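For reference, the structures are reproduced in the following blocks.
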Structure I
Amino acid sequence: MSFTIRDARPPAFEPAKYILTDELRLAVETAIALGQPLLVTGAPGTGKTELAYKVAADLAAANDAHGLNFAPTPHIFNTKTTVEARDLFYTYDALGHFRAANLKEGDAESAQVRHFLKLQALGLAIARSRSDAAPDFPLRGEEHLDQSSVVLIDEIDKAPRDLPNDLLNEIKHYTFEVREQGNRRITANPERRIVIIMTSNSEKNLPNAFLRRCVFHHIERPDAETLLRIAKAQLGEHNRYTESALKDLIKYFQDLQAQDLRKKPSTAELIAWLRMLAVMNPDGKIDNVQPGIHQLSILVKTEEDRQKLRELYG
């Protein structure tokens, strides 16, 4: 028996399909107005990371109106448990520099420290806001200079607890020092904006001093009406569901979320589930929920939860 190959892969992220609530829009606008980071919490799969792409795209689309020259995509920093404050601005290849300095003694240019510095998300945003950063930090093209940016610091709750406090001064003034260049200080162009969006699965691990300097928003699990809007937007032309079937599938999904499961299914998993069901029924409208009951492997990810649902639904 051969496998059936179908294609239910999601398309590239489309900012226009991101459903932005009024409360979340206000939080973004408040963070921009105050020049403070926006800290976004919420369950996995509720769109925290995608928010940064939405904000960057919308701000860039309005460049003619506000004149701030926003980049269309965010600079991204994926937080790790071993991260230090400097890592958000740049990294330094000390071993590579040592080798160049000792093995290429006749080539002074190749051993310059700037060749071993690599800007990271926040440092890149600061450097690209200026028009004179290229000589010390190669930036892949002059067209990216004198630019406003959105910076995504993803899952900051993974960082050591002291890290957010270590960043307070740098974030307030959008500046950082390069120790390897004699503590040379790089400061952002005040005529450009840097919008920082931080995501976290919980604000409990973050220090109070840091929280006081952030704008905060928690993304709640969407209600049925919002889930319906999200599903229609994400499915687009591939929506083969009748209105009643889509509502029934969303109700079934919410019933699963209401169960005492070890891992509750997320909105992102709902969309994947709906995509797969649509691909499995390509010839017509899906007008009942029965096809979905047998594709729970997309929504339920532990054997403990699967067993619990077997007992509930038979």
Structure II
Amino acid sequence: MGKKVVFILGIGRSGTTLIDLMLGSHPQGFSLGEISKLPERTRKGKPIAENTTFWTDTFTEAEIKKLSLGFGHYRINPLVPLKIERFVRELINQDEIFNPYSLLFSKIQAEFLVDSSKYPYWVKKQTQAREFRSGSLTPFILWIVRDGRAVINSYRRVYPNWTFEQKVQRWQQVMLETQDFFQALPDSNKKQIRYEALASDPQAVLTDICRWLGIQFVPEMIEYWTHEHHYICGGQGTRALIDRYKGLLVAEGTRRVHGDYYNKADYAIQLDTRWKDELQSEDIEKFYTMTDGLNRAYEWNN
């Protein structure tokens, strides 16, 4: 089998960055992070990724522009609808710009890339490109799920201005969309894992994922913070261990949201069950009522 792209599915706050960086720590892998945000960051003149010059060192300005257009799905010619230009360019074999993962592979020494852009619409759109339809690249879709009570509790910290109802509605909407998308995928290239299982026994879960991907499990994958990464965006808490390992201060935004939690955390994968102490019982009851018990399939009561 040739080159692979592992697409991480999962609602925010469910461990998507964690599994991305663990897989990206494999000798054959590379973590892209949320590559879907590359176009916006370049358009706004922001660094493509924090604390690294990898992207501008590895790709020319013209190549970064190509990646932005390819991942951004913008019109290339303002007078030609994108759908028509895509069709014509593919017809005459001039559609490199619409196959951005192939451009990434041409400059990144890896057998597989990990994209944790998370949402079904992104995975669906990307895998429609010729680079996947032709079999040149193989997509693997990995859905990481987490107890909704933990996600809602995390929302409480990260989105303090949202009402409780908004948090629950957001969770329900994303979960239903992801369920429908995942169920429609062929069994051959999809896999579901639990954040809680990954955090409790990372070696067992990673060994299983590696077997599915057709690669050898490497124990060093677990300690993702000891590896060099150039990923785009991603979860603040997961990034905090990398910063601490490098002797950097935990980002102010992370401290503002999580307090001293990550300053005090050990260098180890730890199951985060803060919801058990922080989420009120009446909120849990309301959550289940509003979502008609949708979370029962995702509960973790161990």
Structure III
Amino acid sequence: MQVAHKPQEPKPAIAGKALKSLFYIHAANAQVLPRLLETLHLKAYSASTIRTYANEMSQLLVLLKNIPADELTIEDLKRYIIYCKLQCGLKENTLHSRINALKFYYEQVLRKERFFIKLPRPKKPMQLPRLLNETEIARLFNALSNKKHKAMLFTAYSAGLRVSEIVALKITDIDSRRMQIFIERAKGKKDRYVPLSPILLDILRDYIKEYKPRPKRYLFESETTGEAYPTRTAQQIFYNAKNKAGIKKEIGMHSLRHSFATHLLEKGTDIRYIKDLLGHFNIKTTERYLHVSRRELVNIKSPFDDLWKSEKIEW
């Protein structure tokens, strides 16, 4: 029987800082955000990117007051980025996000080709993935008593999924015949398949059969709305389990994905396969896990050990 589902209300295109900023944007720049949003929608950018670009662009518009944004030169924008760095204290990742929004507006909306070619970007710091060891993961899982919450975290670690991918999973995405999980329109609007663990399949079957109310469309549904869990709810489930397990590390649910990749690498899985499982576009993104894997580190012997064993030094 076909079950009718109430469609989810779309999130507003302008939210947060951009929405508040509308009251402070001068009439000289009143059409900037509408033109930006129109082009983003026509190019089918994700809702998340649209909100981010609108928020970032609005910060410039408020600062400009009655100065038309369309008349700014690349030198003006360079000074603005320096202001964001030195006066506002923005970190490298936020600066990249702001530059991306500005670049889109001036090159895609105003059609100023290669306008940003002379604007140097701040170098991003190399941040290593933060992860849990297998003992900590066991403690995390065992801290949960709710079967739905436990099945959700099991799935995240078993398949190395992003939080957004976990909450978007539908029951029909679990392919027990081919033993695969279908990840639809993930980051970069890229579909992919990941292996379905036989053990996880049994757990999910038990969860769907026994949990009340039973999920109808999404694998992990909100009992209040009957729709997919919001990502913030999934994150809160992880934080609650982490705190209950007594894990002090400053990590979020994404650490299960990092742990999945690192543990696979340590068990000898080729990094090229891990890249495909994670849905990375570039192998360099996956290579971060080489820096946190213990597989090679444990085989490296400090020269101090040889010196000590030669009895040439004393304690």
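Read-outs: derived from the displayed coordinates by stated rules, not from any lab. Computed from a prediction, not measured in an experiment: that's the story for all the values here. Cβ atoms are built from the backbone, for glycine too; each structure is taken alone.
Looking across I, II, III, the calculation of Cα extents along the principal axes in Å, for residues 34-129 alone that yields 39, 27, 25 traces back to II.
Which structure, out of I, II, III, was Rg and Dmax of the Cα atoms in Å derived from, given a value of 19.6, 61? Derived from II, not from the others. Of structures I, II, III, the largest value of relative contact order in percent (Cα under 8 Å, 6 or more apart) belongs to II. Taking distance in nm of label points 7 Å out along Cα→Cβ at positions 218 and 234 as the criterion, which structure among I, II, III has the greatest value? Once distance in nm of label points 7 Å out along Cα→Cβ at positions 218 and 234 is worked out for each structure, I has the highest.
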